[in-house]
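Dropping the structures in below, format is structure tokens.
What follows is calculated from the coordinates using simple rules that are stated; it is not laboratory data. Just so you know, these numbers come straight off a predicted model, no measurement behind them. Cβ atoms are built from the backbone, for glycine too; each structure is taken alone.
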Structure 1
Amino acid sequence: MQSYLVANPKGGVGKSTLATNLAGMFAVAGENVMLGDIDRQQSSRDWLRLRPARLPRIYSWEIEDGKPARPPKDATRVVLDTPAGLHGKKLAHVLKVVQRVIVPLQPSIFDILATRHFLDALREEQEIRKHHAFVAIVGMRVDAHTRAAAELDRFLSDVGFPVLTCLRDTQNYVQAAAHGMTLFDLAPSRVQKDLEQWESIRRWTET
């Protein structure tokens with residue numbers, strides 16, 4: 001079972017968008033996928049309730065009274081979404097039980113500054129593991145022709161982690177999410193540009 005943590009202590013950076021579509025990518029590929037989150041609200045369950053039964057199934061936590069939540073026994077991929085403000089002991093605990101961390105980051109100076117210390121903590125964990133494919137970054141809602149995108153490029157060039165891709169700002173994500181769907185559930189001709197941007201993420205998950 002491979003597990004992926006989608007995390008950034010800054011709110012509103014696109015964690016849930018990235019997590020749901022990552023789960024959708026695995027599900028369409030035939031994996032047994034669990035999508036969960038590690039906060040008390042369990043908001044991923046609300047999105048999963050919207051998901052049409054005809055689509056490849058994405059599971060949630062198995063929850064029993066008096067027992068901790070756990071992935072289904074036959075899960076091959078686990079994707080964990082996280083709340084804003086994840087840090088300290090809770091972050092350290094979660095990092096110990098996942099194989100990969102994906103950090104979504106928007107081209108905003110406020111997002112960059114809020115993420116810097118978080119990346120420092122991840123770098124320390126990666127050095128302990130001696131596993132250089134442990135952390136990767138994905139740019140979110142990036143317009144390549146803006147000054148903000150240029151600032152993001154400058155920051156990422158010196159951060160020391162691989163930047164898998166920069167996902168464009170498009171309503172395709174919003175419209176799909178509203179119906180419990182992901183890019184990978186839509187007609188490829190409709191989302192071709194977006195699927196091309198996801199190819200590098202797919203390759204990274206297969207290394």
Structure 2
Amino acid sequence: MSTFSFDDIRSLLTESFAAQSRAVAEWHGQDPAFTSELPETDDAAAFLDLLARQHWCNFRLWHVEDRARRKDAGPQLIADCKYAIDKLNQERNDMIERLDMFLVRALEPILPPPPALAKPRYNTEAIGVALDRGSILALKIFHMNEQAERSGVTPDFVAECRRKLAVLTEQRADLAQSVDDLVADYAAGLKRPKVYYQFKMYNDPRLNPELYTHKAGL
């Protein structure tokens with residue numbers, strides 16, 4: 001694992017939010033080109049690669065879900081979209097966990113020792129989940145801005161979209177600040193980082209009754 005300082009991690013997370021915004025605009029012009037293998041290093045570039053892969057899941061989810069909401073969508077299209085959504089959600093959550101595992105490994109060597117006899121304090125949300133929310137907000141901001149710039153719509157519609165765009169932009173800034181504040185809490189010894197595992201059951205034929213009973217012919 002590369003040696004990170006708290007300032008390094010805070011800078012990396014600030015860059016993460018900026019990278020999500022840039023990627024949304026770029027990917028609407030051209031799909032990203034990822035290698036088939038996940039990065040094996042533990043440096044900043046590897047983290048940003050994982051971040052982009054997680055963001056790409058949300059990007060594809062956004063557009064698959066849009067197709068599924070078409071009024072003329074037939075049963076086969078709906079079924080295909082449902083399978084794609086389940087697969088992408090699984091991949092999305094796997095990547096969130098990888099982001100958190102990376103951050104916990106980076107933080108553990110530099111955390112101050114916990115106070116004697118004090119019970120560890122944790123956040124209700126790990127940073128990987130916050131980055132996932134940042135990814136979705138980047139998508140919302142991009143598409144809301146598209147709507148605010150549409151031609152052939154009423155001034156009231158444009159004004160409404162601009163109001164919503166301002167709220168989304170503020171929420172994203174608040175989220176980025178909260179992540180930075182959480183890292184500051186880690187540095188001060190006020191909280192400890194942790195990976196929260198989702199253990200999704202719906203895609204596992206061993207855990208989803210609709211899959212294992214159907215397979216058994218029940």
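Quick check on the output: 2.2 is distance in nm of label points 7 Å out along Cα→Cβ at positions 152 and 184, derived from one of 1, 2. Which one produced it?
On the way: 1: 2.2; 2: 4.8.
Computing distance in nm of label points 7 Å out along Cα→Cβ at positions 152 and 184 on every structure in 1, 2 gives 2.2 only for 1.
For semi-axes √(5λ) of the Cα gyration tensor in Å, for residues 56-103 alone, the calculated result is 27, 10, 5, so let me know which of 1, 2 that is. Present the calculation step by step, with values, prior to reporting the outcome.
On the way: 1: 21, 15, 10; 2: 27, 10, 5.
Value 27, 10, 5 for semi-axes √(5λ) of the Cα gyration tensor in Å, for residues 56-103 alone corresponds to 2 out of 1, 2.
A value of 0.90 was derived for FRET efficiency 1/(1 + (r/R0)^6) of positions 24 and 72 (r between Cβ atoms, R0 = 25 Å, to 0.05); which structure in 1, 2 was it taken from? Write out the running numbers ahead of the final one.
Working: 1: 0.90; 2: 0.40.
Working through the options, I get structure 1.
Identify the structure, out of 1, 2, from whose coordinates helix-only ellipticity at 222 nm (-39500 (n - 2.57) for each DSSP H run of 4 or more, over all residues; to 500) was calculated to give -12500.
Details: 1: -12500; 2: -23000.
Checking each candidate, the match is 1.
When Rg and Dmax of the Cα atoms in Å is calculated, the result is 20.2, 65; to which of the structures 1, 2 does this value belong? Please list the in-between numbers first.
Working: 1: 16.4, 52; 2: 20.2, 65.
Label of the source structure: 2.
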